[in-house]
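**Student:** In structure tokens below, several structures.
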Structure 1
Amino acid sequence: MEIKIFVFNPIEENTVVLYDETGEAAVVDCGCISERERGALRRFLSENRLTPVVLLNTHLHIDHIFGNAFMLEEYGLSAKAHRADEGWVTDAVACAARMGIRGITPPPPLGDYLDEGEPVRFGHSELLPIHVPGHSAGSLCYYSERDKLLLSGDVLFEGCIGRSDLPGGNMEQLVRGIREKLLVLPGDVRVIPGHGGMTTIERERCANPYLQ
């Protein structure tokens, strides 16, 4: 049975829940910053009788990790991400303050590190991390070959790509990684970015102006 998807947009960032017929779920990029947003995620999991068993981050920029403390407190899950982004966790409160956001709960340390090709399993489903640095040094995309689904974080968007002007960013590296690791996937792979709407690999391969 294929992965099912729930996406909602706390602070205009896509928090994604993937789950299958077992009721086990993976939560990816939990950006829930307010009690309203945390409540929406809590209700969805409860109403669908889902048990979150893994918390993943595509990268560790502050808008993608606001909800990591909530996931640890509520479900006992520590986030998994790439080691190269770990410094963003320790700098999270200061980074939020620079964005004008104060009083956040400091995100907890990572629970584990992920490398490219190291499978992440929940229920009967599996995601493969693909390391595509350039937006951040540790940016990971998560790919389900069976379900033809890619969670691209802030690497690849509909008609656009991630910014590269933050620490650890590199435009040349980002474009090269997208071309060599993502655009080679089957064209009908659905792409869920970290912000904005869904797209497909074929659409971005043919029409994304940053990749032509």
Structure 2
Amino acid sequence: MEESQPEILYSDNHILIASKPAGWLTQPDGSKNPSLEAFAKEWVKAEYNKPGAVFLHAIHRLDKPVSGLVLFARTSKALSRLNEQSREQEIERIYWAEVEGVLSMREGRLKHHLIHGEHKALVGREGDREAKLAVLNFLVEKYKSHSSLISIDLETGRYHQIRAQFSAIGHPIVGDKRYGSRTGNPEAIHLHGWQLLFQHPVTNEEMSFESPPPFE
């Protein structure tokens, strides 16, 4: 099977939007694994004929086995303003996922207290040391015979939040062996950053982007 390549969806003087394939890192980690940031920097260099180092910083990250949209800042001004939007939870990221089993609720809200463990998020209790509140809303878009396709709107952005929360209710994401999935490919789990909505850091224009999931 031919490996998917990233796609640059939009770029101007201040921001860049790219779609990351599953199996790619968002940012380099010193390994030989390809990263979206390195790919996008090369693209900027070629597209804008830029000599020397390229300024490009991810505003958020996607886990290696997750695909979808990533927002980058191309200037320090954009980086500062987008980080502020992110802190104020003004950047909306909608995910698409396929979870194992048929969800009994058509829509719902999940609330857990997560602890950042060793390469995994652990479900704790309120008041536990280092436990952080994790909240998301979901809507079942389609039922399949042994799984459910859902859209997810995050209220918080915790480490492995979606993966840990759906595993905690007995519906791990397809392919996510780390969180108990018994089906699919662990290199490309069925979780995708589908929509991105935010205010342009310089023009203040409302920006909206979509990327169709690679699974159905």
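**Student:** So if we calculate distance in nm of label points 7 Å out along Cα→Cβ at positions 103 and 119 for every structure here (1, 2), which label has the highest result?
**Tutor:** When distance in nm of label points 7 Å out along Cα→Cβ at positions 103 and 119 is calculated for 1, 2, structure 1 comes out on top.
**Student:** Where does the value 0.85 come from, among 1, 2, when FRET efficiency 1/(1 + (r/R0)^6) of positions 127 and 159 (r between Cβ atoms, R0 = 25 Å, to 0.05) is the thing being computed?
**Tutor:** 2
**Student:** Let me ask something else. Given a value of 0.7 for distance in nm of label points 7 Å out along Cα→Cβ at positions 111 and 135, point me to the structure among 1, 2 it was derived from.
**Tutor:** Computed on structure 2.
**Student:** Supply the structure label, taken from 1, 2, corresponding to distance in nm of label points 7 Å out along Cα→Cβ at positions 7 and 143 with the calculated value 3.1.
**Tutor:** Derived from the structure labelled 2.
**Student:** Tell me which structure, out of 1, 2, gives 21.8 once mean count of other Cβ atoms within 10 Å over residues 95-102 is calculated.
**Tutor:** 2
**Student:** For the read-out relative contact order in percent (Cα under 8 Å, 6 or more apart), a value of 16 was computed from one structure; give its label from 1, 2.
**Tutor:** Details: 1: 16; 2: 20.
This figure was derived from 1.
**Student:** Name the one structure among 1, 2 that Rg/Rh (Cα atoms, Kirkwood Rh) of 0.94 was derived from.
**Tutor:** Among 1, 2, the structure yielding 0.94 for Rg/Rh (Cα atoms, Kirkwood Rh) is 1.
None of the figures in this text is laboratory data; all of them are computed from the coordinates on show. Bear in mind that the values here come from a model prediction, so they are computed numbers and not experimental data. Cβ atoms are built from the backbone, for glycine too; each structure is taken alone.
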